Each structure stands twice: as C-alpha cells, then as structure tokens.
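Take a look at the structures below.
Each value in this text was obtained by applying a stated rule to the coordinates, not by laboratory testing. This is a predicted model, so every value here is computed, not measured. Cβ atoms are built from the backbone, for glycine too; each structure is taken alone.
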Structure I
Amino acid sequence: MSDVYTLNDLYNALKPLKDDPGNTGMFSDLDGTLSKIARTPANATITLGMRGVLRRLAEKYGIVGIISGRDSSEAKKIVDIDNIAYIGNHGLEWIENGKQFYAPEAFNFFGLTASLETDLSGSFKGTDILVEKKKLGVALHYRSVKDKEGARGLIEKIIKPLIAEYPLRRLDGRYVIELKPDLPINKGDAITVITVSRGIDNVVYLGDDITDIDAFGALRTLQNEGKLRAISVGVASDESPPQVEEEADYVVKGVDEVEALLSWMVE
C-alpha cells in the first residue's frame, strides 16, 4: 500500500482506467464491500443505489465480476443483474452468461459437503452458531453469539478432527470460519484466469477481508509481469483485518465510499 495518499490520489490513479472502460475489468467482493455486513447471510442486501451503479458498470466496462465466498447463485440472487460474472466459493465455481461452471477438481467434494452440514448442525444444536451449507463447503457463523471468543473456541475444537480426517481447508473471515475443499484455488487464481483469458489491460479489485488479499497479490504479480495495470482497493471497517489495508494499493472506508467511488467510475 502507498505510504501516504488521499482519496484524491485514488481517483487520480483510476482516471486512466475510467477513460478506457472497454479494456478495464471491475471486480469486487460482495459482503462488506458492496453490501453491508448483515447479522446472518440470509439478511444481506445491496441498496437500490448500489444495484443501479453496478448495472451501469456492467454496461460500460469490459467485464464486471463479483468474487465471493458465497455460492455464485446466492451472490447472483442478491445482486440480481444478469450481465455480471459471479464467481463463488472463493473461485471454485462460477456463473457466466447464465451458465454454471465448476473447477474440475471440485466435483469430488459434493457428497462431503452434505455430510459435513449434517454432522456440524448436530454438533452446534442448541447454540447460536449458524451452520451454512454451501455447494462446496460449510460456513460456521458466530456473529450472533454473545461470547464470540467462546464460540470461536468451540468451533475450532469441533472442526480440528474433521480437518485432520478429511481433505478440508479452513478459511477465517469476519465472525465466520469456513471449511472448504483443500484445493489450491482462491480468489487470486479466479481473477487471474478471467483477466488473462479476456485479454483485459486494466483491472480494479475491491475487497474487505482476508481472502481478498489473494486477489490483491495475484493482480500485483500480473502487473509486475507487465501483463496488465492493476489497482486494488481495500475496504476498511472496525472489523476488517489490518492486513487488508496493508496489502491494498488504496483504502476506502466502508460500503458508502465504495458506492461513491463506483458511481464516479460511471459518470
């Protein structure tokens, strides 16, 4: 991240990309970036203003994509715009042009996900820990639990033997711990494949959590290799990990500043 900068510096850096929209890709995380964090995943929404901005972005820029830890179908349901690419489960599956795709390595994990949800729902019965089944993994949300440290400790105790027994990987987020297939695929890999395959010259990525750092790093690598120009924007909040601000090129404060930035990109 730049040592000293202002929002004006960010807008100045984005100006050449704004002036070349057909060769620019706009990518973003969803929860905590385009939508404010909700008490439960099912309560998440985006504002009408944000939806309108995203619709104009999709009409103007070479490609617009949402890269989320959610299932791609859930992200699409929330955003509700057809001509956007939805990359779900941190890059393991995606929807593009209305069609569902999966990383080939992911197919072996569908049965495991269903079994995990059944076992973990039983383990956390009677607690306020929410077990969210995904197409390719399970997320354990403890935002609604009063004793968050205690809940986190309980989750870690229960999932430890599962990670040892099954080919699973742990991902930590904002009051959530995910179990996903132990595959070498992340948001950085997803954005690399999309941008390189599309021949995009410029890329902007916005994100607020640990898994977004993979995208920041991948874009920095592509830029250092001379393959594109990239700008990563961290979205800061009281909950966002400090690494997000450390690894991003620039930082904005919260979803409202994201909407203002994207609105400017379509003026």
Structure II
Amino acid sequence: MNRNKYGFICVVAVTMLMLASGCGMRTRVITPDSEEYESIPLFAQCLIEAYPNEIVGYADNHLVWNDGTTLLYDDGLDKSVQEMLEEGDNEDMSYWLYTNVIEPFNDAGRIRNDLLFKKMYGETEYNMEKNLTTIVWCPTLVNKTVRITTVNGVDRQLQKVSDELDAHPEWRPYLEGISTINWRVVAGTNRMSAHAFGIAIDIGVSESNYWRLDYPEADENDTIAYRNTFPLELVEVFERHGFIWGGRWYHYDTMHFEYRPEILLYRQKMARE
C-alpha cells in the first residue's frame, strides 16, 4: 500500500476515534501532507518523518500513532539536563544538536523518551524480542550473526552498513567485538539503554573509549577530556543509514551506534533554518 494512502487512512481512523471517545482533542490531525504541517514543532516533524510507519501525525501537542493512540509531545516543564536524561519527554530529545564538533556537555541523542521507544520497539523484553531478526555482520571480515529489530526497517539499514564496511579490511579491528541486544539500563542510571530496544550496536570494543571507564571517578557534571581512535570515515557510513555515534557525545562512548534518524533529520532541518 502506498505510504501516503496508508497514513491518510490511519489519520481518518484516529480522528474518528478522538471524536467518538470524547478525548477533548478538537484540532484535526496534522500530517506531512497538511497545509499546516510547517507550523508544528520542527522536532515533531522529524519524529513523524523518521518513523512514518509508526507516527502518522500531530494534534494538540501529541504525537498520533498508527493505532489511534497518542503520546504527549512536550510536557512544558522546565527541567535540568539531568532531569531530561532521566525523564525526558519527546521535545526534550531535541535539547542538543548533533554536530561533528565535540562541545562541552553536548550529548545529542542521549536523551531518550522511554515511552516513545517502548511504544515502537516493545514494552517488555518479550515483546521486543518478537520483533528481532538476524543478519550476518561483515561476512568477509567478521562473519558473525547478530540480532537486531525489524521495526522501522532497522535491520535493513544495518545490513546496508555491514555491506559497505565489509569492503574495508583496513577497518577490521573496529568491526570485531560486536554486540547488539541487551535488555538493560544505561550503566550508572535507571534509564533504558538503546540496546534494550534492539536498535543499537557496539563494535570494536578493544579499540574503543568510554568516558566511564576512562574517568571512573567522574559523574555527568564533571569536565573530561575527549578520547577516540575510530576512523571518522567509518562513522559516516553508519550516519548515512540513520545511526548516530556515541563518539560525537561529550560523554563519549566510541563503540556505540544507535538507530536515531530523527536526530540526523533535526540536524539537517536546523542547517536550513
């Protein structure tokens, strides 16, 4: 089915559900085809465009899902950075801009709304695992089978990354030591890891740097020096296919890549503003 047609059908259904349930939303659902689309928050546009099979529109400060449910976009609360990291809403995820320059305390992508990701990828470990498939990672250079989610076509994007990287034997040390799925929280926190949703991959562990290991006495408010050995050309392969890199964070994690196309879309849109 044509995506636009699919989105239109979903939006009609959602609008009818809103009216029937008396949920109080009087504004019609705004979709990418709507004349008002440019009036909704820029990052909300990025979420809709990054995940078109999941999020079909925006209405009254809510993201509208393809099953007729909604999720608050911006709670309007004035939060500290730590509060956004621990309990960020969807709007908070745009607090930092993903850049090629390491800026003090800029961790674009580390703020994640757990409700959003659980809705897309699975509320529980059992539900998440139902969406998994396997791919062979770099069959020539590494030849290891890994599990990854099929939701949002993440598996297809990772396959494209693998195909490109497999043609670079000079990067072999960075392509080995791979891991993906792990239903857990981020080390030292209570918030879910991207690995719990099947959208993240760690590679080249022996060649990597992680701020918590390099500075075991530091916390997220401390000043640290940046460390990295990963080739930027390798990183750019991932970014071309929707993955952001933990090595662009001030609190760096250079082995880490996660599928976050909305973060990359936001950078593109901000560059045009």
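Comparing structures I, II by mean count of other Cβ atoms within 10 Å over residues 132-139, which one has the largest value?
Across I, II, mean count of other Cβ atoms within 10 Å over residues 132-139 peaks for I.
Figure out for me which of the structures I, II the number 1.2 belongs to, where distance in nm of label points 7 Å out along Cα→Cβ at positions 60 and 252 was derived from the coordinates. It would help to have the intermediate numbers written out before the result.
Numbers: I: 1.2; II: 4.7.
Of the options listed, only I reproduces it.
Consider the structures I, II: one of them gives 19.2, 61 for Rg and Dmax of the Cα atoms in Å as calculated from the coordinates. Say which. Don't skip to the end; give the middle numbers.
Values: I: 18.2, 55; II: 19.2, 61.
This figure was derived from II.
I, II: which one has helix-only ellipticity at 222 nm (-39500 (n - 2.57) for each DSSP H run of 4 or more, over all residues; to 500), as calculated, at -9000?
On the way: I: -12500; II: -9000.
Going through each structure in turn, the value belongs to II.
With distance in nm of label points 7 Å out along Cα→Cβ at positions 196 and 228 coming out at 2.7, pick the structure among I, II it was computed from. Write down the numbers at each step before the final one.
Values: I: 1.1; II: 2.7.
Computed on structure II.
Please compute relative contact order in percent (Cα under 8 Å, 6 or more apart) for structures I, II and give me the label with the greatest value.
Sorting by relative contact order in percent (Cα under 8 Å, 6 or more apart) in descending order puts I first.
Which one of I, II has mean count of other Cβ atoms within 10 Å over residues 52-59, as calculated from the coordinates, equal to 18.2? Let's see the in-between values first.
Values: I: 18.2; II: 21.6.
Here the read-out was taken from I.
Comparing percent of Cα pairs over 20 Å apart, for residues 100-187 alone across structures I, II, which is largest?
II
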